[in-house]
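So, here's a batch of structures to check.
Derivation of every value follows stated rules applied to the coordinates shown; laboratory data play no part. In this text the structure is predicted, and so the values were computed from the model without any measurement. Cβ atoms are built from the backbone, for glycine too; each structure is taken alone.
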Structure P
Amino acid sequence: MKQIPKELPGLKWATALLGVYAVIWIPVEGNLPLTVLLAGWAAAVMAAYLVQKQMGGRRLSSWQWVGLTAFSGLLLGFSTGILTLAFMALKTGIHDHGPEFSRAEIDWVIARIPTWSIAGLLAGTGLGLLTMQRER
């Protein structure tokens with residue numbers, strides 16, 4: 001059995017540092033790697049808050065735990081792609097001087113969403129299995 005903490009350790013710090021990073025990210029001109037990092041970090045923080053709110057304090061069987069980590073990984077990978085596109089659009093709107101990102105960069109992100117989703121699913125499943133085995 002796995003116990004989900006009522007408050008995930010380090011989540012408040014991760015949120016605060018995300019805010020600092022977002023402030024630093026705003027003035028930087030059209031840097032795709034920095035935008036993907038922001039999106040991944042934001043997706044991870046949002047997923048952690050969702051798990052904390054919905055599952056905090058609950059005890060899960062080993063297979064429920066693996067299911068949760070697998071689904072969280074899938075959600076994280078998919079959300080990273082969607083948030084990257086949203087941040088790219090936001091950045092273009094904030095700076096109001098034409099597109100910050102090329103069509104090729106937008107297409108690159110769209111093409112990666114399925115890959116990032118599958119990678120998240122596999123990573124989440126692996127993490128769940130590793131931590132499940134460690135408990136036994």
Structure Q
Amino acid sequence: MLLEYNKQPISLRHGAVFLDGVKVMDAVKCDIKFTPEVWKGKQLGDITSDSRWLGYEITGSITRRRTTPWLKDTIKKYIAQRRTPEFKIQGVLDDPGSDYGAQFGSDTVTAVGVVLTGDLNLISLDATGDILDETINFNAKDIV
């Protein structure tokens with residue numbers, strides 16, 4: 001029986017994150033964002049500004065619960081080789097029970113040329129015994 005009156009919004013729980021083609025089994029959150037670089041200006045006599053996209057930045061983050069030492073291994077490899085590690089990150093939103101999923105299917109974004117940014121957590125200790133969630137920020141060269 002189909003719902004006649006209730007909306008079925010997308011549940012963000014239905015999806016997956018892939019790092020270089022391998023599913024990140026400990027992922028709890030992923031964002032990939034496009035931010036345009038906007039020029040804004042006026043000419044004499046203009047009341048409002050004109051706007052134009054001149055370029056863009058692609059940024060994002062993955063929040064995960066650490067279950068493997070891949071990040072520490074990546075850092076060790078960089079220190080030894082002095083070569084910036086580059087990744088491909090893919091996010092897949094797949095909620096067939098939502099109105100969006102029923103009409104359009106799954107939604108996939110693949111970021112390439114991904115370079116990790118910000119603080120990369122090597123160890124965390126906490127007397128409260130909380131679960132270790134770490135957020136890894138990144139820049140990407142492009143989306144495909």
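One of P, Q was used to compute mean count of other Cβ atoms within 10 Å over residues 90-97, and the answer was 12.2. Which one was it?
P
Quick check on the output: 0.9 is distance in nm of label points 7 Å out along Cα→Cβ at positions 18 and 42, derived from one of P, Q. Which one produced it?
The correct label is P.
Taking -3500 as the value of helix-only ellipticity at 222 nm (-39500 (n - 2.57) for each DSSP H run of 4 or more, over all residues; to 500) derived from one of the structures shown (P, Q), identify that structure.
Of the options listed, only Q reproduces it.
Name the one structure among P, Q that mean count of other Cβ atoms within 10 Å over residues 58-65 of 18.2 was derived from.
Q
Going by FRET efficiency 1/(1 + (r/R0)^6) of positions 50 and 106 (r between Cβ atoms, R0 = 35 Å, to 0.05), which of structures P, Q comes out largest?
The structure with the largest value is P.
Compare mean count of other Cβ atoms within 10 Å over residues 34-41 across structures P, Q and report the one with the greatest value.
P
If relative contact order in percent (Cα under 8 Å, 6 or more apart) is calculated from each of P, Q, which structure is the one that comes out at 28?
Going label by label, the one that fits is Q.
Using volume of the Cα convex hull per residue in Å³, single out the structure from P, Q with the greatest value.
When volume of the Cα convex hull per residue in Å³ is computed for each of P, Q, structure Q gives the biggest number.
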